[in-house]
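FYI, it's all coordinate maths here, none of it is from the lab. The structure presented is a predicted model; accordingly, all values stated were derived computationally and were not measured. Cβ atoms are built from the backbone, for glycine too; each structure is taken alone.
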Structure 1
Amino acid sequence: MAAVAEKREAEEPSTFALSLSFKDGYEFAVDFQHTGVAELVVDEHPPIGAGRGPNPARMLAAAVGHCLASSLLFCVRKARIDVRDFPVRVEGTMVRNERGRLRVGELKVQLAPEIRVEDRGRLGRCLEIFEDFCVLTQSVRHGVKVEVDVAPQP
């Protein structure tokens, strides 16, 4: 087990990239630069934008909800529990910080995997550990370093 931990520490960070192309108003098209993944339109909601796509707060909520659901689903499947359906609901609360700027203050995620009654007792271990394996949720909870570079083009 110690050898696995040492190997993980020695691994280089994994990287990824995506790009956004300006369309109009506050609308951008996101190219995830991943084969088979369609472009996604993102936009601010009225009155600022036209609302032609999800805004950043909704994208964050969707990403956290998907990450948590995927993490729980992975564990449940390893436990050989059949999931018939898996509704997920995420509610976000926008708050103003001390400078009056809007921020995502809270995300409440409700996961409702549909499983057989006789399998519910086997969920215990998954419920204990799944959040810790959700890459995005744990990153957001502990803060993510964001480096910004602005390079105006002629």
Structure 2
Amino acid sequence: MAPNSKPPVVKIMDYGKFKYEAAQKAKEARRNQANTILKEVRFRLKIEAHDYTTKLKRAEGFLKAGDKVKAMILFRGREQSRPEQGVRLLRKFAEDVAELGTVESNPTIDGRNMVMVVAPLKNKSEAKAEQNAVRTANKQAARDAKNGPGTDSEATDESEA
């Protein structure tokens, strides 16, 4: 405990319990540790509004989970002569996901594609810890809902009798 104190202070403890608690801490640290992954969302230049919202929701889910999103526009044929339309679409996409992420790399042309990377505002481990907290709260609420009504009705029956 304190080897430099005079006399040295020692704590007698259960080694099995100590080992178990250390294993639990390591398990929790592994659960909250995660690598940020680059997810990809592909558009075409002439994308319909509903298709765009579908892709947008998908990208928002990735950003909420703490992953980076690579937005890619595929150009075909004569569309390659209109890169400004691609930049406009990617800027609109960046504005729509601004509350969840920031633009990490501006739109660049890569062959027949235009690419932009959006990074999440919160990192992967924070997002994962938040998801775990929500999951445990939901489990607890489900347990309370399952056990709550039966115990409450018994308590009122006993108080009335």
Structure 3
Amino acid sequence: MSETKPEGRFSLTLDRIEKYRFDAHFDDDSWPALRLDEPGPLGEDTGPNASRVLGAAIANCLSASLLFCLEKARVPVGDITTRVEGRMTRNERGRLRIGEVKVTIQPRVDGIPRSRLSRCMELFEDFCVVTATVRDGLDVKVEVEPVGATEE
């Protein structure tokens, strides 16, 4: 059973399996772990890496936000296909970064006039928690707590 979390909070645990392979365990025990790995030559490419997971999070959030708006507007939606293209760049210090994420969402709305979609097309991005957070920046606090380290 999942642990009760205060509203607006989430947690996960990342466990190293071997090399650069990790399993992410989420705060609901009924969900399967998500295998993450780095592509070669570091990892063995047995799962998506963090950049791809971020792309999936952006795509999922935008797709769900658009679907929610269209449903509220009583627009019948069939399948939704969302494609993400990420582009890696290097910053001024030569460090690899995600330079751009392009998202294309294709909701199937057979026979619905575009004018009926326009309000949602204007609003939905603003309600996507992940995309808005990434665009605005995110305060990430990091602590390292070595286990088993000895004093010199």
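Using Cα extents along the principal axes in Å as the calculated read-out, with 78, 64, 22 as its value, let me know the right label among 1, 2, 3. Matching structure: 2.
Sorting 1, 2, 3 by distance in nm of label points 7 Å out along Cα→Cβ at positions 46 and 78 from high to low puts 1 first, with the largest value. Which structure, out of 1, 2, 3, was mean count of other Cβ atoms within 10 Å over residues 94-101 calculated from, if the result is 15.4? Source structure: 2.
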